[in-house]
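The next part holds the structures, each set out as structure tokens.
What follows is calculated from the coordinates using simple rules that are stated; it is not laboratory data. What you are looking at is a predicted structure, and each value in this text was computed from that prediction instead of being measured. Cβ atoms are built from the backbone, for glycine too; each structure is taken alone.
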Structure P
Amino acid sequence: MISWQLISFFSFLIFIWLLMRLGIGLVYWLYLWQRKEYRFDRFWAHLKLPEGRRQVMIAFNPFIFIARKPKFTLRVILFFGLILLVDYQLYFSTLRLLSIWVRQWPILLFPIFSVSLLLIFWITPFAAILVNISIDFLLKPVYGLFVALAKLKLKSYHPLVIGITGSFGKTAMKQILREVLATQFKVLATDASVNTLLGIAKTILFKLKSNQKIFIVEMGAYKSGEIKQLTDFVKPKIGIITGINPQHNELFGNQEKIVQGKYELIQALPRDGLAVFNGENSLTAHLAKQTKNVKVKVYSYPSKPYKTGLLGHFQQLNIQGALIVADYLGVSRLKALQVVEQLAPKEMLLKVEKGWQGCLVIDDSHNANPDGFWEALQVLKQMPAKRKIVITGGIVELGLVAAKVHQRLGKCIAEVADRLILTSQNFEADFRAGAGEKFDQKIEIINSNSALKSRLRKLVNEEAIVLLEGWNWSARKILLKSNF
């Protein structure tokens, strides 16, 4: 009798534990789907990586906590509510099937509760997939209505639309251009890295005003045809391609498709439009030469650097591109240069902040592309410090060129830094191959929050500089006391 009471008691404790773990697990799956923009292609690409598989295996383990929080939006609330509803129905359906055992042996009540909850815990990730499909179906007409209303408003207000796309530099170009053009026009630009159809539609509906004469739109894509969808919507007159590299190569399929996808912006311009290309990037420079249907401008590094508060030599290139557009629209060069001089790093741009234990943090945590990573390393190289540390998880969605890219980055890290901390195992071999044998002992794999904090406590101080590269929730929270 005592043994059954103990079994019942421990089953009750396990039941409470599983209930908490299920709740945390639900929030984690929401976070992961949101990170991948609820796209199955991006989610699948994540699962192909060793770190993605490791995270999923941990998430399936009921005795390990993995805490992540999504940004609470209407879709997240709907997602959470529907998964709870599905789990609730499945749980009590399972209990009804097992109720015959409880009637015969009441002592089995909590063991059966626990077993049922464990089954639901393992089923939840698959339920999340079905819920995501259902939400897409339910929200499709709502999104369609948003886009239709936004299109009507845009047509009514009729601002000059500037589209910006590229594998890197889109957000920086947008922010610089907005500030420069604001010296003469009322300007609206999409927020931060908002670059999807729905995000742009929301910006138009809730932020566009009749007196705003210029609308700057950042355009993102993971597949061919997605830029065209955006250009059909906003009808840009000026198009800027900031540069092309292998970013999202896995989703596009190959680099040729990336080039074609970005060029959809230029193909959409009217005959009296303007196409602006980064002349320092070989792929965009080639596109500039083949463009005949509209006026073409190409920008390169200035012979004399502009005075500015922006961090990194590469920002000189973005400034030059923005000034070309400003000149075309008749903005005073003197006023534009005054604004450029006062520019300072804002959200989503490379910046230096005071971090944990007095260290300096080069925050490039919102960036995840080869060119941006390389430029951030050049900034690290130029800054004096007794200890230089790079923290990264690597760059995802590069497809077949991932090894080559990470080997190149590994070589550069070995030249400019004293230590490399990898927060995932995805590209460890490639980083090590690029860094070489002499640097091999200075590379660490740390993929738990507690271990990372413990290690950084010993490494960082007022004499250290840390480059935080790519999306890294744990490191950013530790070093900058901040969440994404």
Structure Q
Amino acid sequence: MDYKILFIDDHEINSSKGLKRIIHSGKKRNTPVLKADRPWEAINQMGGTVRKEGSLYRMWYDSWIENTKYNGYASLYAESNNGINWDKPILKKYKDFNGNLNNNIYLNRISLRRKTLSPPKNIEQDHNKNILYTPHLGEDKKYTMIAYDYAYTNFGPYDGYYLAYSKDGITWTDGPLEPVIPGHADVGWFMYDNKDKMFRGIVKAYLNIRGYSRRSVLWTESNDALDWTLPKPAIIPDKIDDLWSNGDPERFTQFYGMPIFRYNSIILGFVEDFRTTDGHRSRDGFTYPQLVSSRDGRKWERVGNRSPVIELGEPGSWDWGSVSIGNSIVIEKEEIKAYYTGRNDTHAHTTIDNEPVEGSIGVATWPIDRFVGLESKEFGTLEINESNPKTSLHINANANNGFIQVALYNNENNIEGFNIEDSIKITSDSLDHIVEWNTNSSLPKIPLKIKIHMQNAEIFSLWWS
């Protein structure tokens, strides 16, 4: 994969003028892609993982069930050929709360440990299941699951994050009988970073911040998913996050969780902004994701103006009360998909006109690399740090209403044939413009800086190939 210069942060930028960083909210479908339509489903949640393997999309998701027989999470599995229409295969692995074996339940940890097919216990077990692709651990550990358990029963000795392993993502074997990360509340998201060859995690904890006990997100890392570093704050709500409250003591911001994923040269997080509306009771409010970024998984930065990267729906719609993603980003050649939980209630289950609470799974999409762009309304300039050139320079940009021109130079010296006046203007919208100059000269094989002039245009990424 070519190394891309992304404009989500200033890491690759030497200088800029006349540009504004713009966050683009994902384009949502009007209706969910997966709803609760089986007897063993109730409130479906993206408390799990979506992967694309070859042409097959795979989803491990949760359904919260609350009735006279059962109160807890069911761990469910679905497949799709297009990422939109999903099938729920009959796995016949574990009985549901009615004793029915014909379902798509892929895990019941109590039954797994007791080697039975008994219906699930009335507990909250295996919450927020992260299914990580880890073939480097061996054939029997091709998939590693990291999930939280509340330890309300003898599942384990105490609450925390437990491991399980699988060769196919369907049939699981237990990891250690004790949690690899004790405690740290019930929302944790993990990844295996193929670039840095390590596991990374974000777990939730309550921190006292400016007079409130706030849900907060902490980073941790591991070489083997067994031994983790002491979790430390990744990012905390600051005073800007509380501006929406207008000084109302009943209103403040918390961070409910933060799914993370590698995106080429950067690590991105979707921090869940929980806008609490009932003060120290800390139960009610709205949740939606904002984009944050990191170069090392430890130090995290806010992006742009902190606008939602996936917006809440209009009041009364299926996802007006809460939008939250999971370990559920799928990066394809020309598109990014994010699968998310949409709910018609606030965190304390308040609905409009006392409608029944519903939770479904939707999808939001972006053109590749277009989470964030640098935009010039009039004329702007951008200078990129020195890099080693290859054969061609590519730009993902929209210049439909303006232009972009590119110059190359070394040690402040212009390169003959590659000045701004030699650059053929880019005046269209493309995910992959190839930069051209009016010259017969070949690119010099020396480190080069890139200078961009742009007007009424937006640039998203840049790379050599």
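Overview of results
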quantity: Origin of the value -18500, where helix-only ellipticity at 222 nm (-39500 (n - 2.57) for each DSSP H run of 4 or more, over all residues; to 500) was derived from one of P, Q; calculated: P
quantity: Among P, Q, which structure scores highest (criterion: mean count of other Cβ atoms within 10 Å over residues 235-242); calculated: P
quantity: Highest-scoring label, criterion being mean count of other Cβ atoms within 10 Å over residues 59-66, among P, Q; calculated: Q
quantity: Computed 80 for volume of the Cα convex hull per residue in Å³, for residues 131-186 alone - originating structure among P, Q; calculated: Q
quantity: Parent structure of the calculated result 16, given that relative contact order in percent (Cα under 8 Å, 6 or more apart) is the read-out and P, Q the choices; calculated: Q
quantity: Which of P, Q yields 16.8 [mean count of other Cβ atoms within 10 Å over residues 163-170, calculated]; calculated: Q
